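S.K.: Take a look at these structures.
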Structure P
Amino acid sequence: MIPIPVEIDAMLAILNLPKEMRDNGIFKEHQGLVMEMIHSIVLQEHYDRATHDDLPEEEPFLVSFRFGFCFLMLHSTCEFLNLKTLGEGIVKTVGLDQSATELLTGSEIDAFKANLELRALTILQSYLNPTGLDRLNELKPRQARLIRVGVI
C-alpha cells in the first residue's frame, strides 16, 4: 500500500467521521494542499518513499504518514465542515431535546487545529526537515518556568 494520499473512506475511518461524508467534495479539493503541506515539512527522500513505495500495512513508516495525512486533512478542512449541526460549525454540546446546540467558537476551532497539527508533526517527527522541526517546536506546549520574585 502506498502511504499517501489516503483514500477518503480510509481517512473517514481513521478520523472516526461519518461514512456519509465521503460524498463531500471538500476532501478531494484539499488533498493537493495537504500533500503540499507534507512535502514542505518532511525530508525529500521520505516524501518520495511515502508517495511511491508499496509498503506492508503494519510498516511504522506507512502508519505514520497515513495518520499524519489524516490529521493534516482534518486540520485543513475542519472549519469548513458541518458536523451534526443545524447550521454551520462543529457541535460542542447538544441539549436534551436537541433544540439547544452550542458550536465551537473561532478560538476553540483554532486550538483544535493547532492540536491536530501538533499530533501530525509528532507522528512524523522522525521524518521532518528543519522547517517541520521548527514548526513542531513552535506548537509544543512550553514548560512552566520558575520565576523568583523579591520584595524590597
Structure Q
Amino acid sequence: MPLPPQKLPEGGSAIFWDVLVRGHGQVWAVGGIFDSSAEEPSKSRTLLARWDGSAWRIEVGADRAIEGTGFMEIEADGRGGAWIRDSYDTYLRHVDARGRTLRRQQLGGGKDCGQNIVAIARKPGTTMLLGAGAYADCADGAYRAALYQVD
C-alpha cells in the first residue's frame, strides 16, 4: 500500500498517531498537521486518512481548529464507522463509514470540573465504547481515575 499524499503548509509537519485495520483491505489512520516551527504547542488540523484497497481519501480539518496535534486514537464502532479521540483527550468524535462526523461528544456530561480520556476500546460483539482516563473533582481539584461508557 502506498503512503497517502501529504500537502503540508510551510513549516508544517504531519503525524499519524493510530491506525485501524478493517476487513477487505480497508485501513484508517488518524493524526494531525501542526506547525513544527512553533516553540510552544499550537493549534493544529485534524487528519483522517482512509485506504479503500486502491486509493487514499484524506480529510484535513479546518485550519488550527483543535489544540495539540490532531486526532490521537481510533476504534471501530461496530457499525462500519469509528470513534476518534482528540489530542487534548476531552472529546470523542463518532464518524460513519464515509468518515462523516455523526456527533462530537464530551464525556463526563458537565458533572465534573474537567476530564481526560487517554485510551478507548470497544467491547467485543457490541457497539459499546469504553474510555479510560481521569476527572477533576470540583471540590478539591484532584484528578481521580475514571471509566466512561458510550453506547
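Throughout, read-outs are computed from the coordinates displayed, never taken from laboratory work. Nothing here was measured: the structure is a model prediction, and the numbers come from that model.
S.K.: Here helix-only ellipticity at 222 nm (-39500 (n - 2.57) for each DSSP H run of 4 or more, over all residues; to 500) has been calculated and equals -16500, so which of P, Q was it run on?
M.R.: Only one of P, Q returns -16500 for helix-only ellipticity at 222 nm (-39500 (n - 2.57) for each DSSP H run of 4 or more, over all residues; to 500), namely P.
S.K.: Thinking of P, Q, which structure, once Cα extents along the principal axes in Å is computed, gives back 51, 44, 20?
M.R.: Working: P: 62, 55, 25; Q: 51, 44, 20.
The read-out comes from structure Q.
S.K.: Comparing relative contact order in percent (Cα under 8 Å, 6 or more apart) across structures P, Q, which is largest? List each step's numbers first, then the result.
M.R.: On the way: P: 25; Q: 14.
Looking at the calculated values, the largest one is P.
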